[in-house]
Structure 1
Amino acid sequence: MKAELSDLDRAHAAYTKRSLALYDWWVLGVSNRRIWKCETEKILELYRAKLSPNHLEVGVGTGYFLEHSLSGLPRIALLDINHECLDRTARRIAVYKPEVHQDNVLEPLHLKGKRFDSIAINYLLHCLPGALEGKAGKVCDHLIPFLEDDGVLFGSTILGLDIQRPLPAKLLMWHYNRKGIFSNTQDSLGGIMETLSKRFKTFNVEVCGCVVLFWGKGLRDGYRHEKSADQ
């Protein structure tokens with residue numbers, strides 16, 4: 001008898017070699033423009049504004065945003081629970097010789113090396129199980145020990161509340177939540193604002209269709225944790 005998948009396993013099990021081969025076309029080419037009403041270029045602008053030469057990418061997708069925003073000779077690290085996503089992204093940006101970490105960001109992390117100047121959690125939160133305040137807070141708290149005190153954490157996520165959702169967006173969101181690919185029916189703008197404001201001195205959120213783009217910079221004193229990795 002096959003064991004039942006956990007909510008987290010169901011979420012990342014959707015990202016197979018076959019689905020990733022279609023990801024850029026479907027998610028970045030069709031869904032963002034036609035359904036979520038947030039052009040991929042809008043997210044790419046956020047990357048180009050906030051990406052540093054010392055960067056950690058969490059929830060790596062296919063590596064599209066890194067490929068189109070990296071330059072020079074950066075230190076780039078990839079972290080994802082799904083090895084297919086890691087393999088595809090690592091191959092895509094192989095010229096930068098990325099560090100690769102297969103790990104679960106909902107659990108404490110043990111990364112080696114110096115802290116990062118930027119960390120991205122792009123299109124990650126809406127895939128993680130649980131209420132937004134809980135999962136976003138947990139993700140941030142597990143990543144903050146690896147972020148410089150004046151570093152920036154940025155990304156985007158698809159909301160289930162506090163936005164205008166056209167019928168195609170409602171239907172696709174319902175389907176993805178039913179399949180366990182998304183877990184965002186109660187994810188709100190207030191939830192992401194509360195998460196960022198508790199941890200960062202400066203933060204910003206911008207709603208674009210069904211998507212909220214966000215960043216937080218400068219850790220508040222209460223979140224200047226000692227780093228749990230070697231310097």
Structure 2
Amino acid sequence: MEKDNAAAKILIIEDEPGLVTTLRDRLRKHGYLVSSAGDGEMGLKIALSEPVSLILLDLMLPGQSGLAVCEKLREAGSTTPILMLTARRQTKDKVAGLKAGGDDYLTKPFQMSELLARVEALLRRAATAPGATPVLYQFGSVTIDTRSTEVTRDGRVVPMSAKEFQLLRYFVEHPNVTLSREDLLREVWGYGGRPPTRTVDVHVAWLRQKLERDIKNPHFILTVVGFGYKFAADHR
């Protein structure tokens with residue numbers, strides 16, 4: 001019997017069309033949602049703009065290498081589990097991949113059963129790691145699944161960019177706490193100082209448009225005049 005993994009979204013970054021087709025078919029049969037990119041640049045763009053539960057990353061890619069993609073994802077604050085795929089078998093290559101931020105490493109050719117087992121293990125580890133936050137958050141008619149990085153409102157999926165999801169998650173993990181724009185820029189965007197932009201305000205406005213019943217009178221993501229924002233967790 002296939003397992004029900006419908007919520008998990010897997011991104012394949014691989015330039016071998018035949019392998020991509022095989023991986024996509026098998027993963028979908030096991031209930032996963034799957035997207036793919038054939039080069040490092042496109043893979044990085046997708047990983048940073050769409051909610052993804054796990055990434056299968058080939059190390060030898062056209063354009064940007066898998067190592068470079070992995071490093072840039074980690075520098076951007078992404079904690080998405082990454083399973084690296086490569087034909088290189090030397091220990092130094094494995095070490096380089098793990099140091100770049102990879103979570104696991106699988107050499108080609110591999111058995112599909114082993115890849116599926118590692119995928120399941122990485123997803124399970126991400127959800128149950130020590131100190132992990134709750135998997136589900138709910139406020140009003142909105143539900144946030146941190147494992148699948150999926151947000152629903154009234155039972156319907158709300159499309160979100162990776163940064164929008166990260167900002168929303170930070171809000172719900174810090175309920176009823178007034179957060180300055182500097183706090184959010186540092187913790188969500190990783191900025192050391194305040195850039196001359198309205199980045200936080202713009203992203204808050206987008207979240208309100210997607211989640212609030214009345215964006216002119218928000219109930220959840222509140223403005224604290226002169227300070228920043230606060231997520232009102234106790235509002236019903």
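Values quoted throughout were computed directly from the atomic coordinates according to the rules given, and no laboratory measurement underlies them. What you see is a predicted model; the values in this text were computed from it and never measured. Cβ atoms are built from the backbone, for glycine too; each structure is taken alone.
Values for this structure:
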item	result
Per relative contact order in percent (Cα under 8 Å, 6 or more apart), the highest-valued of structures 1, 2	1
Which entry (1, 2) yields the derived value -0.33, -1.07, -1.27 for log10 I(q)/I(0) by the Debye sum over Cα atoms at q = 0.11, 0.21, 0.25 Å⁻¹, for residues 124-203 alone	2
Parent structure of the calculated result 1.00, given that Rg/Rh (Cα atoms, Kirkwood Rh) is the read-out and 1, 2 the choices	2
Origin of the value 0.35, where FRET efficiency 1/(1 + (r/R0)^6) of positions 36 and 188 (r between Cβ atoms, R0 = 25 Å, to 0.05) was derived from one of 1, 2	2
